[in-house]
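Student: Next up: some structures, all given as structure tokens.
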Structure I
Amino acid sequence: MGATKRHMELIDSRGWSDLESTICSGCVADKALVSAIRAHGGSDECDYCEEEPVAPEASAPIELVLELVVDGLKLDYEDPGEGMAWDGGYVGVVHDTWDLLWDLEVTEREDVHEALHSAIVTAQWCQRDPYAATPAQALTWGWEAFRRFVKHQRRFTFLTTDHSTADGAGMMPMHAMPSAIARAVAEAGLVTELPVDSEWWRIRPHPTTESYASAADLGPPPDSVARDNRMTAKGIGAFYGASTAAGARAEVAGYADPTFGGTCGKFMTTTSLTVVDLRDLPDYPSLFDPDRRHLRAPIEFLYGFVKDVSEVADPTDKQNLEYVPTQVVAETFRFDLPVDGVLWRSSKDSSVTSCVLFIPSTEVAELGSATQRTRLLLEPSSVGHIHAPL
């Protein structure tokens, strides 16, 4: 095989032709490409803006950018000739390379855009596997279908393998959804450690004529009296709290008897706990970031999922059906990841963190009365009585 033929095969396999020029980080717009050029750290004059880069800017061969751009495109897109039907034209949505580079905001410079366009071998692109759901759509549609499924079709046997339940749900069967969500959470780096001495406020609503003060009274209810809640089913006790006393009061005011007052208290963790932290999701990764672009689908899905998890329950839902899907997912987090709790931003006040800690009443005590099993301590001096309606 001649050298020319081998070189042409190389160009075809990598997806871009040789382009001998230098580009600076100021001539690209995508953050991942800017970072890649800065990491290369060249100081040669840019062939596009004709300036030498001044720190923190830097320069690099434009082929560095081409490789990242083409590899990124191949993650989400493919040549329509590979998998799209033809009926006098491609059957489906097709993107020209020219338009796609603008849409993905690779650069704001027309000369750089033209250089990249001329070097990229593939002229047209379509969604990879064009007639299937994208990975993000599969998760999103699957979650929407799963919510309906466990509320109205199969409550206790949904984990039975049944691939027919993937129809209309992004090709993801219902029995696979909880684990898929848990994987998305883990891949996005949302499993973290809650440190010792983390403070959580909790309020017990009750008639203003009553009074409570002990950890047993103010902590999580025993399993025998535990009610349905956002992350735990009836009969499963857990600690629900908020990062501030005002936040805890706002949360319970949404469901407490309007004539009730209550008693609040501050609890502290006695050990570090592993939790799913849904408060601050990571930024949506660039398609051209080779280290994080595999997270695009789970992160895109999680933005919608967290919104659903944080929504206020419908007060007319007397059967608590809206809780069922999040109860299933939280239980999957608890035992499959595994974790000790879940954190999210309060729907009443985004500066307040709400939590569920999978800590039973037997592992809660007052300060000074801890045992080896204790994981939450009530600080007696924090206990306060609310005599007005919540």
Structure II
Amino acid sequence: MPEPVAPSWRGPLQGIRVLDFTRVLAGPAASLALADLGAEVLKIEPPGTGDETRSFPPFRQGESHYFLSINRGKKSIVVDLKTETGLALVKDLSTKCDILIENYRPGVMDRLGLGYATLSALNPRLIYCAISGFGMTGPLRDRPSFDIVMQALSGALSVNGEPERPPTKLGIPLGDLVGGINGPMGILAALYERSVTGRGRLIDVSLFDGMIGMLSYLPQLAFFTGEDPKPQGSQHPNLVPYGVFPCADGSIVIACLTNSFWGNICRALGMGDWAGDALFDTLEKRRDLRGVVNERISGITSRKTMNELVELFTQHQVPHAPILGIKEALSQPQAVAREMVVEADHQVLGKIPIVNRSIKFPGDQQPAPAAPPVLGQHTEEILTELLGLTAEQIAGLRASKAIA
């Protein structure tokens, strides 16, 4: 195990700097992942409004819950990209950065004079990640994208919901968050490549492509059967019992992932007569008798409390989980032990709880993430420290409206 390092260690990406032109969710989720890993993220925001999510209610003292949720650990600099001076500033900043992330529609950054060809000529080591709904090619490349659109067009929405009812979108915005998964993955791969070649590269991340990649085994199931998978609710198309079952005081998940768990479930619920019954002894037989199996299990679980079932299933090694609300999920002992909620000092709100990083590095201790920035909080700091501008020069930029 590596020796612990000083608390000032930001993470394995310490020393890497990101120029962040992202807004709303897909792009900010990507730059958030890099900030969590220790990179310095410079968030470029337009004057006046900043990132659109700063205006998403509900608010506390004018600060949006939405913006706070995905911008921890970043620095905010306000630059007006509609001015020549503002454009020149961000071009200068690009020469001081390792990575650029943007999630405008394809072509917007080129029209601004901030496309990959322009900036890579200034900084050949720059890794340029463009995140968009449909990517840089294809008939839909210029169409705007939203989470529910990605869920619908990828097929993900069609399999979500209860049988014989209209599909329901996922409760989490995975159609956007997939950009925060694939974007950093491509960037980290390009960082390694750059360590060998010395050059950066352009990365084209499509949320549409990412959502199709998230379909997992469902495309192969469609290839095998020739039919579209249908919504199964919380159930699995081929595994039984698998899904949500009622308790006397809530609901619980049971997951019979392999045949070896079937006997454990029967013993835990006092269904020993079914444990060796040839009617139910294979995955295929239970799938075909799904209604019979689920009805008996529900009849038993509905008479027991959630805590009673957790105790029984734990004792008999049955894969299970009580269904928790968000507040309870964040305060449960496992989340507390993993420090998944920490306090941060916000410039306006004071001490606030924020979600912590989801990746840990045993043996090395990162400090708690910095609070999400207020609009333009780091403008002067960035221009002074990175570009060496004087107070007089910065005052001049403010007077010309290039920065705010």
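Just so it is clear, none of the values below were taken in a lab; they were calculated from the coordinates. Please read all numbers here as calculations on a predicted model, not as lab measurements. Cβ atoms are built from the backbone, for glycine too; each structure is taken alone.
Student: So if we calculate FRET efficiency 1/(1 + (r/R0)^6) of positions 185 and 273 (r between Cβ atoms, R0 = 30 Å, to 0.05) for every structure here (I, II), which label has the highest result? Kindly include the intermediate steps, with their values, before the conclusion.
Tutor: Values: I: 1.00; II: 0.05.
Sorting by FRET efficiency 1/(1 + (r/R0)^6) of positions 185 and 273 (r between Cβ atoms, R0 = 30 Å, to 0.05) in descending order puts I first.
Student: Quick check for you: by mean count of other Cβ atoms within 10 Å over residues 89-96, which of I, II is greatest? Kindly include the intermediate steps, with their values, before the conclusion.
Tutor: Values: I: 13.8; II: 17.8.
Top value of mean count of other Cβ atoms within 10 Å over residues 89-96 goes to structure II.
Student: 6.1 is what came out when distance in nm of label points 7 Å out along Cα→Cβ at positions 25 and 217 was calculated for one structure; which of I, II is it?
Tutor: I
Student: Now for a separate question. Given 1.00 as the derived value for FRET efficiency 1/(1 + (r/R0)^6) of positions 33 and 105 (r between Cβ atoms, R0 = 25 Å, to 0.05), which of the supplied structures I, II does it correspond to?
Tutor: Only one of I, II returns 1.00 for FRET efficiency 1/(1 + (r/R0)^6) of positions 33 and 105 (r between Cβ atoms, R0 = 25 Å, to 0.05), namely I.
Student: Computing Cα Rg over 2.2 N^0.38 Å, for residues 137-192 alone gives 1.13 for which of I, II?
Tutor: This value belongs to structure I.
Student: With volume of the Cα convex hull per residue in Å³ computed per structure, which member of I, II shows the largest figure?
Tutor: I
Student: So, one more: So if we calculate FRET efficiency 1/(1 + (r/R0)^6) of positions 129 and 361 (r between Cβ atoms, R0 = 30 Å, to 0.05) for every structure here (I, II), which label has the highest result?
Tutor: Max of FRET efficiency 1/(1 + (r/R0)^6) of positions 129 and 361 (r between Cβ atoms, R0 = 30 Å, to 0.05): II.
Student: Where is volume of the Cα convex hull per residue in Å³, for residues 41-152 alone largest, in which of I, II?
Tutor: Greatest value across I, II: structure I.
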